Structure P
Amino acid sequence: MQTRSILAGVGGYLPERVMTNAEFAGRIETSDEWIRERTGIGQRHFASEHETCAYMGAEASRAALRAAGAGPDDVDAIIPATATPDQAFPSTALHVQAALGVTRGFGFDVSAACAGFIYALSVADAMIRTGQATGVLVIGSEVYSRILNWQDRTTCVLFGDGAGAVFLTAGAGEGSGDRGVLSTHLRAQGDLANILYVDGAVGRPDRPGHLVMHGREVFRHAVGKLAEAVELALSANGLSPADVDWLVPHQANLRIIDAVGRKLGLPKERVVVTVDRHANTSAASVPLALAEATRDGRIRRGDLVLLEALGGGLTWGSALVRM
């Protein structure tokens, strides 16, 4: 038997404040109908001052550890994915380490925009498979409300804040019927960087640091690239869409989610959707959706779950997991 990464626990955290489409309509030229028709979004959560990227990541991690029946002493690595860290350094990982009282191991952040959680999961899986770690917290935590351009009605309504986490432990597995991460598949295309990006950085005081997105171009690439990543995962494991119990996609836009589901021939009943209530929480969207569907009993032990996401870069990827 080979060493495999087992998803021992999943957790999520959403900020207390909920902002509805109606509230947006009172601030900018938009309407609930316009937002819902184009995106499927009805509301989103926005962080308050104390709900930082690290704070939310730590809360989601605590929930994941509780679900796994584990504690700080079981953690030897922390890998958050975020595009909105609290500081340039130290990393979000180290702030989470301190908040949880983890006293050993290491941590570092991964930056791959909305695909960040899939990237971080892939790194953690490789570390467990090679024996570098035995208990890894993989986190997606984002505070996009702090980089939105509130004068751009086409983007500011799309995003929300939140965090999700999984606790991976080393276990034994071999075939696709055994528990654990079966495979991960990562892709990127840097010459598409100008269709989704943040116009600023710590080292660029001349830039405002707002998110910029050319929605039509992103949509045009998203469906094909996500379907490609999903097909790679299935092909690598000798499986077909019919073998998948649940698709947990990146929650960017209901139209994209529906299109990927149709392309794979998956019924809507097997696709986890949270975009209507969470909006796009970037790297947090996949683990948040996974946490919700695990908590409410839809996703159960033994289910085959397909994760996929696409973000700025462009970056995209997929992971196939037996829960």
Structure Q
Amino acid sequence: MNLVKRAREVLDIEADAVKNLKTHLGKSFELAISLLLKTKGRVVVSGMGKTGIIAQKFSATLASTGTPSLFLHTAEAIHGDLGKVTADDLIIILSNSGSTDEMKQILPLMKKIGAKIIALTGNPNSVLAKYSDCVLDVSVKKEACPLGLAPTASTTATLAMADALAVCLLELKGFKEKDFAFFHPGGLLGKRLFLKVSDIMRTGSQNAIVNEEQKISQVLVKITQARSGSAAIIDKKGKLSGIFTDGDLRRHLEADPDLSRRKVKDVMTKNPATVAPEMLAVEALRILREKKIDELPVVDEANKPVGLLDVQDLLRAGLV
């Protein structure tokens, strides 16, 4: 058996199944979107077996893109879970055959509750289709399974149609990147759009601040105590006047063996780049990269140091 050839055949079958869905689109798809937009409650997505797994993914996609949704296993619905459904909800049922025993039992009860029903089915003449307010045809010419039994092309087509609904819906709702990030605070996108410098900067004992009149030996003690790579240098008014880093130490120590006795104001980096506490952490990361530095003093509106942002902090936050 030529495995690569067979795999290509499977991919062709599934790709054709998705491509052929375009011929099924029309007024019914527009109606489905209209029902979704008008829903006052939640979108209850139901299915079982392999299609049930697709239903779970569809429900998760809706929830993460601004449409409250829950998954309802069709078999569990007839054993008590039907109580999760209200008349304000919209039910979307995914079933290739649309005529399972569970379907025949549950559909009359769903209609009695008063919820609208959208069907994604491979059989437009099924029991499910007859009970539904809107039917989306996701039928395929054949499964990729050589026996024609294991759901393969049919589940792929159902997933693609569900994605088409979700994408059109989120666009009509004006769902933006910031909204997506709100529902994904633990993901990288959420961190990029919401994580601020103040959330991860070093403060207190971890933020070394010294007077510009202090000697390098004293500054090094402060840096060591803070376990950082730099110290913010302040003037008599408490405003930032410079920064002294490990890099500054190495550069000056080679030329001046008595560096430890000198005042830090003589060797510090004056007017360093700074960031504000309310700045997005991802923007601070951009500054670090552009200037090829590892630390940034965090200052308030009066230019007084309130924290230190180290590239390691961004690394721990998952931005690097």
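We did not get these values from a lab; they are worked out from the coordinates using the rules stated. Worth saying up front: this structure is predicted, and the values here are computed from it rather than measured. Cβ atoms are built from the backbone, for glycine too; each structure is taken alone.
Annotations for the structure displayed:
- Each of P, Q could give distance in nm of label points 7 Å out along Cα→Cβ at positions 177 and 193, but the derived value 4.8 comes from P.
- Origin of the value -13000, where helix-only ellipticity at 222 nm (-39500 (n - 2.57) for each DSSP H run of 4 or more, over all residues; to 500) was derived from one of P, Q: Q
- Relative contact order in percent (Cα under 8 Å, 6 or more apart) derived as 14 - corresponding label from P, Q: Q
- Origin of the derived value 12.2 (mean projected area of the Cα convex hull in nm², for residues 105-296 alone; candidates P, Q): P
- Computed 63, 22, 15 for semi-axes √(5λ) of the Cα gyration tensor in Å - originating structure among P, Q: Q
- Origin of the derived value 0.35 (FRET efficiency 1/(1 + (r/R0)^6) of positions 41 and 153 (r between Cβ atoms, R0 = 30 Å, to 0.05); candidates P, Q): Q
- Which entry (P, Q) yields the derived value 2.7 for distance in nm of label points 7 Å out along Cα→Cβ at positions 217 and 233: P
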